[in-house]
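S.K.: Below are structures written as structure tokens.
Throughout, read-outs are computed from the coordinates displayed, never taken from laboratory work. Nothing here was measured: the structure is a model prediction, and the numbers come from that model. Cβ atoms are built from the backbone, for glycine too; each structure is taken alone.
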Structure I
Amino acid sequence: MTKYLSMIHHDFPLRNYNTFRLDYTATTFFSFRSETEAHLELRDDIDTRQPQLILGSGSNILFTDDFHGSVFHSDIQGIDIEEEYPDRVIVSAGSGVEWDSLVEWTVGKGFGGLENLSLIPGSVGAAPVQNIGAYGSEVKDSINKVRAIEVKTGMIVEFSQDKCAFGYRSSVFKGELKGAYLITRVFFSLYKRPSYNLSYGSVKEEAEKLGPVSLRTIRQAVINIRTKKLPDPKNIGNAGSFFMNPVVSVEEAERLAGVHKNMPVYRVSRDEVKLAAGWLIERSGWKGKRIGNAGVYDKQALVLVNYGNATGREIYELSEKIRKSVFDEFGITLKREVEVIGPI
């Protein structure tokens, strides 16, 4: 096997590479520190006969067993201004950069577009895969293009925003091309004179408490809100929102609202509305409930947690019980936002 600078490990522990803090291992673990390393290693030395997994910080992953194959992890760093115009700027970031570090950097520079996505756990490379979103913003609205390497050939490819096929918590990298490309760098189009997105929840109220509304006060407002209701993965294992907010027809929402008073709804189009999955789970009696070493967070029912010694199977089985309860109560089938890796 040709040796490059990439780090190659065998029987590698994954506890620090999944935010549920589950004790599983990977047969082989490749960590790339540059695009060149990834290109050369993937081109020449990868055994494509065994299962493969592209893994960032594991903030959207639930392992249920050891991974019997090759894990590819990007540790590509660096944030750069690529192009500058009178009203906007193109910024690129390595896929291994911590997401919130990028947001902090852009706010510090006065570049608007990512501030509502503050404190979301994970890496830059995972952001376009999941099309991360929060507080009325989605990352797709700021992405200019994505650079990636085809795992099978080592070829470097660039995807325009349109080619990423973004949808609600989805992209071409999560769908048609799942596992086929290792993202190495993401390019963002940001604004020098941004308009502020204060329409969602209590962001406006919280920001105004901190002084005149600005990128900094919006970022801090989002951090304050998230900190109050979401557990820190460093202290308690979790993957943030475990389920997606279901999107239903206006007619279905009206039917449910007639039975369940004060049900929150958010219109997404003329014909569809989004329901709050956390509200559905809480009304089904799960908020704060614990079964063994796994449970539902007591401040936000959308978050499942590992109290220290849970297995991935325990967390998965808890999620199935929740899905059944919500379906029995509301006739709504919740979809997992977290990806399950392993037997179920």
Structure II
Amino acid sequence: MIEGMRTDSLPLMPITMMAAADLIGEKYGKYATDHHIHVRGQLAIAAKYDIDYVSAISDPAVEASDCGGSIVMYEDQPPAIDERIALLSDKHVLSGLKIPEPSQGKRMSNRLNVVSDLKREAGTEKLVEGWVEGPCAESADLRGLNTLMLDFYDDPSFVQDLFEFVFEMEMRFAKAQIEAGADIIGVGDAAASLIGPALYEEFVFPLEKRYAETIRSYGAYSRLHICGNTTSILKKMSELSFDIVDIDFLVPFEKTREEMGQGQVITCNIDPVRVLRNGSGDDILRELERCHSIAKPRFIVGAGCEVVRDTPEKNFKLLTRFARAN
């Protein structure tokens, strides 16, 4: 699909995290921190639903944790940033902050182990996906989301310095995952949907473009995932050259294809809760067909964001059914 060749069916690439942990009966806190459990969960859910890839994505706190940030750990939820005591609450800390070595950081090295184990176990049959945080998302993790939003206006030069630090850290991490066996690197930049088109174009777009170009230079594919309503920045996103772009359910799909052009591979954006979790079989198939009719042929089956953990099996299997039938 990425290379523009004929495929035997549509690719199936839903994001699964908590659903994978639940499938193997493990608490999510362990899934996010123990590579053995993570790998077992990804292999199990990929086999059960014939998913075309396995992923190292777990939570957005990995890099910030190894930088020394304060992280709140939960037994059965994803780890989270404690924004009240953000690592860069004092912006002057940035000048002395060291980029962690991916193989030495406790959580980054765990992800490297996830990638290498997934490559060994599934790499001949499945695409193996590594994961890094995008420039806006990781900067928010280090500085605090609300504080970063003010920094765009109060201290734009600091934001640029912070983005450069994040870029260097994430590209080192991406390269290490590619060397461990990742075929594609996912880039999660959720905070980028919050700042509006002008700030996106000035601050975030140049860095995301460098992400895509650098990952490609390392020999891997790239995937961009921005949670939230990205309608106002779709046109600029089309210029980034990511191999795959995820589209959240808040974005009109017709507008997506119009703005991004026919050549961009995009993922289905059905609502993971209202449609995939709570909808009837007819609802799900109708929405999948609608998305497919708009976006084909450069289209990947999935959901607007993570498949939620209590999605009924019969509903999830409709994603597989639709992908294999088209």
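S.K.: To which of I, II does the computed value 3.9 (distance in nm of label points 7 Å out along Cα→Cβ at positions 172 and 308) belong?
M.R.: Derived from II, not from the others.
S.K.: helix-only ellipticity at 222 nm (-39500 (n - 2.57) for each DSSP H run of 4 or more, over all residues; to 500) was computed and gave -7500; which structure, I, II, did it come from?
M.R.: On the way: I: -7500; II: -14000.
The value was obtained from structure I.
S.K.: Matching task: 12.4 is the computed value of Kirkwood radius over Cα pairs in Å, for residues 196-267 alone. Pick the structure from I, II.
M.R.: II
S.K.: Something else: 19.6 is what came out when mean count of other Cβ atoms within 10 Å over residues 132-139 was calculated for one structure; which of I, II is it?
M.R.: That value comes from structure I.
S.K.: If Kirkwood radius over Cα pairs in Å is computed to be 21.1, which of I, II is the source?
M.R.: The read-out was computed on structure I.
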